[in-house]
Structure I
Amino acid sequence: MNIYFRIFIYCFFLISILINNINAGEKPIFFNQSEDKNVIICLTGDMMVGERIPPFIEKHGILYPFKHILNIIKESDISFCNLEAPFFDSDELPEFEKEYSFKVHSKFIKMLTEPGFDVVSLANNHIMDFGEGGLFSTIKTLINNGIFYCGAGKDTEEASKPVIIEKKGIKVAFLGYSMTYPKEFYAGKDSPGSAYPDTLELERIIKDVSLISDFIIVSFHWGAEGEKFPKEYQRIFAHFAVNCGADIVIGHHPHVIQSIEIFKNGLIFYSLGNFLFGSYGEHAKIGIIVKTEINKNIIKNAQIIPINVDNVVTHFQPTILKNEESEKIIHEINDISMELNGNKNVIYKNGKIILNNLIIYN
């Protein structure tokens with residue numbers, strides 16, 4: 001059959017389908033289908049809604065802290081935070097002697113459900129402040145209110161399990177790990193706690209998860225408080241996670257923003273800083289929200305949104321920085337990220353991540 005005749009028949013066939021769909025009042029079946037499947041993910045930093053926050057909530061309502069940032073969470077398909085304190089209503093004393101021990105009354109679970117958070121990491125240095133009672137109370141409260149969690153459990157196996165959330169046919173997996181003291185908070189073979197990233201297990205889990213999910217996000221609680229640069233072990237584990245198949249790595253615990261790195265086919269945010277934290281921290285002034293749009297294992301775009309988290313100024317209402325203030329923070333992040341990215345900027349002035357060199361984006 002003549003090649004031109006074949007092309008004619010093929011075009012005639014496609015036009016016929018299109019006309020029939022339009023006549024029937026239906027949407028054409030092959031226009032913008034990939035765009036419909038994009039999933040928007042919102043990643044935030046440390047969240048501890050106890051201590052000094054409850055009086056503001058009692059006076060102004062549960063959504064008081066989210067006045068300036070609610071739309072970012074609501075407009076996302078999946079929203080994530082690091083939950084830095086257990087939900088625990090008991091009057092029991094802390095299980096472990098340490099400088100700061102946190103807990104939050106379970107009624108404040110609404111500070112996750114009302115804004116629209118979907119998933120939290122429990123892998124941190126406070127989730128076991130009130131022992132297994134605090135941990136199990138937290139897990140029960142989250143489950144009863146439809147919030148997914150990762151990073152802690154009754155033993156190592158459960159603590160290391162991923163949570164997979166499906167949106168628009170795309171399965172996004174979350175894993176959470178803590179590398180902070182006290183070590184007594186780590187889960188054991190027969191004891192509850194947070195997940196610690198043993199390299200052999202981390203490799204096995206990420207590779208297994210990659211077979212049943214489209215996109216993998218790994219959260220690490222690590223680093224030194226107040227330090228802007230990641231420690232060597234942070235880079236080693238971040239690179240290892242990406243090499244195993246993680247698409248995005250995010251960090252918490254330093255309470256300040258750390259470097260951003262584009263490594264092979266992954267994005268690494270070594271620390272997002274604070275998001276909503278119930279104290280007046282000396283170093284915790286600025287944090288970032290990461291907003292990314294994905295399609296299967298492709299990062300379509302990613303953006304950082306600098307926020308003012310200086311509670312002396314914001315009164316526990318994180319505020320989006322704009323114009324010169326935002327550009328100043330972005331410039332500072334580019335500066336502390338230069339060495340990790342071949343002396344190149346990784347962020348445009350508007351906060352968009354420069355994805356050109358990502359293998360998965362090509």
Structure II
Amino acid sequence: MVGVVSVKCDFRRRLRSVRKIIEEKKLDGILLFSRPSSSESWTTTPNIFYFTGFYDNWFTALLLEKNKKTIFTSSDKKTLSGIKVEPWKKHLENLKRLKGKRVGIEKHTAFGIVRKLKRFGVKIVLLKDELEDIRMIKDAEEIKKIKKASTATKKIFDDLLKQNIKRAFKTEADVKKWLVKKIFENEMTTSFAPLVASGPHSAIIHARPGQQKLKDHLLLDFGCCFKHYRSDFSRTVLLRKNKKLEKIISIVQEAQKEIIAALGPGVSCKVLLDLARKKFKKAGLAKKSFLNYHALGHGLGLEIHEPPRIDEKATLKKNMVFTIEPAVYDKRLGGVRIEDTILLKNKAKILTK
């Protein structure tokens with residue numbers, strides 16, 4: 001894994017935002033810890049990487065103070081200049097010096113760590129999504145990496161379509177294996193474990209591919225990860241003629257197209273959801289639409305799901321990157337979902353197009 005990210009990243013801007021949180025909440029510092037990852041054995045939190053460029057599988061912590069940054073780690077990897085590195089002592093002994101200090105921690109910090117900090121006499125302040133909110137607006141380097149991941153994702157899908165899917169693959173698991181192989185051949189890693197489902201199985205929102213044989217259609221949901229930045233992409237592919245499925249696919253495609261056309265800085269996501277409600281109600285699919293199951297989309301970057309959540313409360317801003325994924329879930333026919341990774345400038349740009 002890479003220990004240092006490109007110096008083009010504007011760490012000063014990012015840390016100014018942290019300083020503002022420290023001042024507003026009257027904190028002495030913010031303390032971030034490693035946590036388990038579904039895709040890797042151990043990883044630093046996305047926030048540690050975002051604010052320092054340091055990435056390693058060793059257990060790591062980052063203390064952000066008003067005018068100082070300290071990484072606690074057993075790794076021998078170098079960090080960017082301006083960051084002090086301390087070797088971890090057993091039982092988090094380094095952190096005893098924070099006794100009596102007001103320290104902000106992330107809401108997913110392990111209970112054992114929280115208990116230890118309290119024993120040390122640290123005054124804990126639980127943060128909400130303040131750090132993730134800083135990450136919502138992507139800089140040029142982040143956008144560049146997400147674009148590369150998105151381009152590779154669409155290329156892999158196009159390569160899949162060039163094959164006779166029914167002949168080349170027997171089961172959902174076969175398709176998943178092919179997708180993972182192609183992602184690594186493109187010198188990237190998976191954004192998440194690819195979701196591949198066929199027939200009624202695809203009506204399960206996060207269906208895990210198994211030994212089910214391919215039926216009338218295939219629902220794919222996958223993405224590439226390039227230098228820690230991710231893409232997300234879903235398509236529904238007909239494997240044989242089915243008029244009912246064809247109609248639903250057409251409606252979902254039209255809905256996504258209309259919603260993307262309405263995207264722009266300052267747009268309330270309630271407007272987007274109202275468009276979707278109107279579309280699916282008119283088609284007689286209101287009870288089966290995604291509106292009963294999940295949001296219209298989600299932010300992505302260092303994580304596959306991060307703010308903003310495209311729901312009633314969100315308002316769009318320039319340089320956000322997020323997905324738009326309308327869908328219909330019919331327990332008999334299966335699921336239909338169309339999802340793209342979107343970069344918002346003055347207008348929406350589809351990165352997975």
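All of the numbers you see were taken from the coordinates with simple rules; none came from a lab. Worth saying up front: this structure is predicted, and the values here are computed from it rather than measured. Cβ atoms are built from the backbone, for glycine too; each structure is taken alone.
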Output 2.3 (distance in nm of label points 7 Å out along Cα→Cβ at positions 221 and 277, calculated) maps, among I, II, to structure II
Output 7.1 (mean projected area of the Cα convex hull in nm², for residues 197-268 alone, calculated) maps, among I, II, to structure II
Matching 2.8 (distance in nm of label points 7 Å out along Cα→Cβ at positions 109 and 253, computed) against labels I, II points to structure I
